[in-house]
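Next up: some structures, all given as structure tokens.
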Structure P
Amino acid sequence: MMTQEYRQIRSEIAALEKMLTRLPKSSVIDRMSLEARKKSLEEELASQAMDVRRPLRVNLTFRGKPIVDSRGVFAEFGGAAVREFADAVAAVGASQIEPLGSRGVIPKREEYQMLITGTATGSFGFVLEEASRRYTLTQDKSLLESAVDKTMAILKASVGTDEELGEAVSEADPRALKALRDFLNTLSSQEAVCALESRGGSFRFSDVGQVAQSASRLSEENIREEDVELRGQFLGVLPNRRTFEFRVGDSDEIITGKVGAAIEDAGSINNHLNRPVIIKVRAKRVGVSNPPTYVLFGYETEGDREDA
């Protein structure tokens, strides 16, 4: 049974219960009809399984020098690799919600906890499962699932073009990229590669050289960012996709980017279209000659700046 159908039936049952409480005792036939309908709906709910969201499962497998056939993995490598992978996922996920400090506890770290619930083949690895205590009646992704999807997207982009990598890391905090880089450096230093599989897709490195290259492409030397202020006008915002279009100054240059998590209501920006504003963006550039990607994290009208 789908979530929407379940809610509709529960809503109808609640309405029937309210009608029964208001029905006069003399309305025997009406009461029998309502009670029969209520019983039928309750039996329908009881007979069908609800479509609940199950905890996410991730298969993290390794190949290479630390792996002994399909028999096992050296404990020192396996423990470090799983820990660093979990740290990277948590940092990537948290950085999509708010900026991370250079040190300290990752915000909402408990939301990204994973359990090792088994071993995975190919050649050897682990089944990691979301440590959720709740099975929720929803199709929405959990914070952990979104974090795993984003981590996988960055790994895929790290073996792609600079444009693809720039898009993938546009909202990733430097601390998150460092955590992911640490994981990759552990793999390459031990001459190992990994494969990742979840319900969001799959990804695998082909060889150790590719792992080392990905770590290098995620370095601070290759991915540079700075916070800048730009004067100009908003041309439009797509609230659901959280993207904006902005004309810089009086020039014809138009930039596009993402509305960062610091701005909760992206749609409110549409109240300031074609008016002079000052925006604060994080410009991130991958490589040497590629155009930057932008993430908006603040804005104010020029009038507000002058009044201040």
Structure Q
Amino acid sequence: MNRLATTSVIAALLAGTAAPASADWRADIGDSYNIGLLGGENEADRLRRYDCLVDLASETLGMDVELFPASDYAGVMQGLLAGQLHQAGLGASGYAGIHTQDPDAVEPVLTTINADGSLGYYAPIYVRADSAFESLEDLEGASLAYADPNSTSGYLVPRFELAQAGIDDEEFFGRTGFAGGHEQAVVAVLDGQYDAGVTWASMIGDHEDGYTRGNFRRMVENGLVDMNDIRVIWESELIPNGPTVMRQDLPQEARERMVELYTTMIDEHPDCYADIIGGDGDGFAEVSHEDYEGIVEMRRREIEQSR
């Protein structure tokens, strides 16, 4: 079974055609159940973390399961819209971006429960610990690295909240740009390419560990950052944890089997659970579109303002 595919393979899939309907729900899915992986983390680490899910999902569904890592958020979003990916973990803004294009394409099914039982996270703005920046006000005229234009915490929410506070990012900062992902933005700040960056973190637990979940935590565990080199100087309001979405035309049997796998994973496969969420948590909760209506409306406003 070929477990791994690259962004180029996603492009090839998009040129294909959907499998014809059949009495066998597996045949309705196609040759494999395809799970999209967002960018923002180097590909080798993403695939390593999700390798256990391939085994578990293959056993659960009784068919081949393929991972499709994209270099950015848009690659996974387009794969879902085209019906060539069946499932993916998205940020709330990524889901909102799909919903605004096609409300019938996917639906939110599950989200991660934090270690303290909450269902949200934050978008912190961070700088190098040895810099002179101590507060958001100190960043006037400085440079800021956003993660990805389709990222909730790495673009949509912090930009929206700054605007609500009367800060126009194009006027306030000397320069803004997209680093190509959360991990890349941290590296760019530490390398001095940007003065500050924005990412996602639970903001629960110890700073030196990168908190209980989030981009900092993953980078600490992968040996890519020492949190003594990072200072957080601002954080957003609580953002709803991103959803695992599934295609709305996915056979009900497949949906039910995958939901059961996820909701029992923390007890039955705790190591795999820790790997795929990238830290500590308390399982998965079922969600629906209503849980993300606020982010969808925020995304609509962003689209209207960019016209």
Structure R
Amino acid sequence: MSEANPLSEHLNFTRSEWAALRDATPLTLTEDELRDLAGRVEPITLAGVRDIYLPLSRLLNLRVEAQLRLQNITSDFFGRNASSRPFLIGVAGSVSAGKSTTARILQAMLATWPEHPRVDLITTDGFLQPNAELEERGLLGRKGFPESYRQGALVEFLRQVVNGAPQVSAPIYSHVTYDITDEVQLVEQPDILIVEGLNVLQTGSPSNTPFVSDYFDFTIYVDADTEDLESWYVERFQQLRSTAFREQSAYFSQFAHLPVDAAEAVARTIWRSINLVNLQENILPTRARADLVLKKAADHEIQSVQLRLT
């Protein structure tokens, strides 16, 4: 049986213990669909989806239903009809942890439940300040740090979504140009909204409330050892060097034709001088605030799950 960790407010599950909680939840994803959802260097197996994401989707479905019941009870109490608010899920974790893959798989699986067929996904990257502003403020080398985001715009976006605005737009970020684009993503009263990003669990000075994290009904932290995160970052950098970095508009095009050893040295320098510092100072300290922690092994497979007790 799983036991509560006395140093934590989370209940710890091994992979097999967590997998048993799927009950009779069916697996509807195919190998081809899963391949489209996976990241560039992250191997995802149907067994992993069955063991980890099926129980998680079942849990989240129950939470969505419970929230809807509470909304109805509250509406009855006040004697008025109220439109249901979307259920907001935050997915946090380090650069290269696989947040995007986790978010995409959750989106696909939650959309199969008939109670909430419309599931949208946005990334907080779209709320980064444009490169021109970051450069002007001397923050280009701290992209992804709290001060590099337009936090007020992100909070306002979430406020409008929660309040049932018919249509809210989110800026779109390009990982090729490494900058904000002119395009936007429209969010139109989804049943569930998944928000993925480095900063979804971060807080700050009490004078800056509300925080982004205040709007979430459930939060997930994708966790891994620091050495594995660095290894995955280098591997992804090497793959991008022969793909996206070769595009004419690519911000990192100067690295496209580097020898393998030189490219690895560049990747490790970027990781250790920027991403590792951000992880240690701003991201990892938020892990304890997550409702659920997915801990990955070196092969990307999730080996354990921690669920908040309260």
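Quick notes on this one:
- Looking at distance in nm of label points 7 Å out along Cα→Cβ at positions 181 and 253 for structures P, Q, R, the greatest value goes to Q.
- Which of P, Q, R yields 3.6 [distance in nm of label points 7 Å out along Cα→Cβ at positions 37 and 293, calculated]: Q
- Label whose coordinates, when volume of the Cα convex hull per residue in Å³ is calculated, return 126 (choices P, Q, R): Q
A short reminder: the numbers here are calculations on the coordinates, not readings from a lab. Quick caveat: nothing in here was measured; it's all calculated off a predicted structure. Cβ atoms are built from the backbone, for glycine too; each structure is taken alone.
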